[in-house]
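Every number in this text was worked out from the coordinates using simple rules, so none of it is lab data. As the structure is a prediction and not an experimental result, all values here were calculated from the model. Cβ atoms are built from the backbone, for glycine too; each structure is taken alone.
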Structure I
Amino acid sequence: MKYQHIVIDRFGGPEVLRLVDESGLPEPNAGEVRVKVIAAGTGFTDTIVRRGNYVAVKQKPPLTPGYDFVGVVDKLGAGVDSLRVGQTVADMPVIGGYTQYIVRPANRLVPVPDGVDPVEAVCMPLSFLTAHQMITRVAQLRRGQSILIHGASGAAGSAMLVLGAQMGLKMYGSCHSRKFPLLERYGCIPIDYRNEDFEARIRALPGGGVDVVFDAIGGDHWARSYRCLKRGGLLVGYGAQNIAKNDDSVFKVLLGFFKLMAGWKLVPDGRRTAFYNIQSRREKIPAEFDIDLRALFELLREGAIKPIVAGTYPLSAAQEVHRLIDAGDVVGKIVLLPF
């Protein structure tokens with residue numbers, strides 16, 4: 001039986017994404033499961049992998065991108081009794097998700113409750129779990145506290161809008177002015193990052209800033225975000241998009257990371273910093289990943305949260321999707337439908 005997946009033969013632009021036919025399905029070994037993928041998530045992280053700038057991926061091309069997916073268990077390997085054929089599951093393999101079939105260790109798969117839309121479910125493993133863990137576990141925010149979200153219209157940023165509104169947070173978000181209506185829908189005060197000085201806007205607030213800033217841009221941008229904190233505030237860095245897009249030098253990003261993790265702590269001023277990476281946290285505390293993802297799936301099943309889906313595309317449209325992401329034209333998360 002044939003199946004299709006996207007392959008990168010070399011690092012580069014969207015044009016390196018290629019749809020490939022395989023002559024036979026992958027077979028699960030002992031302890032593994034073959035999954036028929038019904039929804040594959042896409043996002044900025046996938047474009048970093050495509051460029052060869054994602055430090056967590058050591059594998060060289062050829063490789064299949066795709067950070068997260070939702071699918072149906074298609075075949076069980078020997079010794080697997082925790083799952084059943086036909087059961088809907090999710091995972092975050094970092095690479096491999098842009099495919100019709102994938103083999104994964106059974107203990108990495110998280111069940112998806114019956115009745116949950118797979119397109120909405122695939123927004124949970126990376127985007128919503130990142131937002132949820134940063135808000136609740138890293139920042140430990142409480143109702144009424146204030147936050148600044150950079151890139152508030154993106155996949156992780158829009159997830160923070162949804163969860164922040166549910167928690168009753170006071171939200172400010174930077175984005176392109178054409179995306180203001182999205183932020184305003186969730187009670188977030190928008191800031192035009194192209195034409196406004198976000199630092200001046202935030203520092204003019206009562207208390208001289210916000211309680212938490214979430215910044216995935218990196219480099220010198222972290223320093224500006226740090227200055228937006230009120231006393232006792234926390235800066236959470238969770239990426240370095242500038243270097244991923246070649247907008248910043250490696251030196252500037254490394255200097256920014258040093259300041260984030262150690263430099264500012266050398267001169268105590270009542271403000272704190274932290275760096276968050278969902279994959280490294282999962283490897284360090286796997287039970288936490290499972291607990292939090294199951295909790296998000298339940299909120300989704302109950303209708304308490306609803307992700308912002310920018311659109312669905314066939315697997316063959318991977319190049320087009322990456323062009324949209326590269327251009328910053330995506331609001332929320334685009335989902336690929338392999339079948």
Structure II
Amino acid sequence: MNPVVDLRSDTVTRPTEAMRTAMMAAPLGDDVFGDDPSVNALQEKIAGLLGFAAALFMPTGTQSNFCGIVSHCQRGDEYLVGQTAHCYRWEGGGAAVLGSVQPQPLNHQEDGTLALADIDAAIKPDDAHFARTRLLTLENTWGGRLLPIEYVRQATTLARSRGLQTHLDGARLFNAAVAQAAATGAPPQQEARRIAECFDSASVCFSKGLGAPVGSALCGSREFIARAHRMRKMAGGGLRQAGLLAAAAAHALDHHVDRLAQDHALLRRLAAGLAGLPGLEVAAPHTNILFADLTGPARDRGAALIAHLKDQGILITGLHRLRLVTHLNVDAAGIDRTIQAVRAFFKA
């Protein structure tokens with residue numbers, strides 16, 4: 001029997017044997033008391049890698065973004081965010097519900113950016129009628145798309161010129177860095193720092209393409225992380241012997257960043273294999289996420305296609321718009337099986 005090809009998300013990755021070994025060897029303590037050496041080492045590692053003074057290990061990216069936003073903002077403040085940004089659309093409204101911080105969503109441009117003119121126009125005057133605009137949040141990658149570094153610099157410079165802080169939802173920052181490195185020739189770790197240093201804070205996920213089982217980190221100044229630590233406690237995010245998880249994340253940083261280029265190459269292979277099918281419009285891939293829109297008479301066949309692929313041991317998500325994600329548990333054979341199965345469906 002062929003193994004399942006799970007393209008639903010890069011969150012489905014499982015720890016490698018080397019990562020499991022690192023987890024079992026991790027020295028442990030009580031992180032709520034601040035004495036888990038593996039957590040402390042990870043926090044120092046990710047902060048130093050991205051050019052920040054401090055970092056805080058978080059159970060999830062959602063909690064990391066939440067703590068970041070409410071550590072920048074007070075009740076009655078607002079943050080500027082993309083209309084389909086993860087920290088606005090898919091994180092339960094936590095900043096508004098739990099932090100009393102109002103989101104001001106802006107429409108994305110086709111390339112995932114927020115127009116500089118839209119950012120500028122959305123910043124409220126100092127008037128009691130308005131929420132106080134305090135923060136700009138950007139997401140990189142956005143839907144698998146790399147935000148151009150020049151745009152990131154322009155947007156964050158504009159925000160600072162208007163007195164705003166800036167936060168990066170870098171759930172897939174290292175995918176962005178690998179894609180950027182392919183263009184510049186610099187190491188991905190250097191590119192990750194170039195992106196992150198544009199922001200006052202950054203949230204980075206370890207449990208997606210990097211392949212750790214759990215965890216994110218929030219990075220920023222020492223004062224900012226002290227505020228975020230209090231918010232993490234309020235949100236129930238304190239962990240005890242968390243070094244098992246931190247060791248997995250540290251292993252991922254050491255061994256799984258450069259290999260993200262393999263995921264990107266597999267996605268390009270998938271996109272090329274699906275190109276040209278009538279009724280399927282495939283977006284040009286940037287990193288490890290592919291979107292394919294069903295068009296014309298095929299538009300209502302999404303559920304049937306997903307069921308057909310599941311029968312073949314291939315898992316994807318979507319309906320009218322399909323989403324396929326490559327990661328360390330997907331190989332070339334699985335990609336080729338997927339291409340063949342999709343093509344067979346459209347020929348039927």
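Have a look at I, II and say which one yields 0.90 for FRET efficiency 1/(1 + (r/R0)^6) of positions 59 and 195 (r between Cβ atoms, R0 = 35 Å, to 0.05), as calculated.
Going label by label, the one that fits is II.
Figure out for me which of the structures I, II the number 25 belongs to, where relative contact order in percent (Cα under 8 Å, 6 or more apart) was derived from the coordinates.
This figure was derived from II.
When distance in nm of label points 7 Å out along Cα→Cβ at positions 155 and 203 is calculated, the result is 1.5; to which of the structures I, II does this value belong? Don't jump to the answer; show the numbers that get you there.
On the way: I: 3.4; II: 1.5.
For distance in nm of label points 7 Å out along Cα→Cβ at positions 155 and 203, the value 1.5 is produced by structure II.
Determine which structure produced the value -13000 for helix-only ellipticity at 222 nm (-39500 (n - 2.57) for each DSSP H run of 4 or more, over all residues; to 500), calculated from the coordinates; the candidates are I, II.
II
Of structures I, II, which gives 1.04 when Rg/Rh (Cα atoms, Kirkwood Rh), for residues 211-298 alone is computed from the coordinates?
So the calculation was done on I.
Give the label, chosen from I, II, of the structure having the highest value of FRET efficiency 1/(1 + (r/R0)^6) of positions 27 and 83 (r between Cβ atoms, R0 = 41 Å, to 0.05).
Going through I, II one by one, FRET efficiency 1/(1 + (r/R0)^6) of positions 27 and 83 (r between Cβ atoms, R0 = 41 Å, to 0.05) peaks for structure I.
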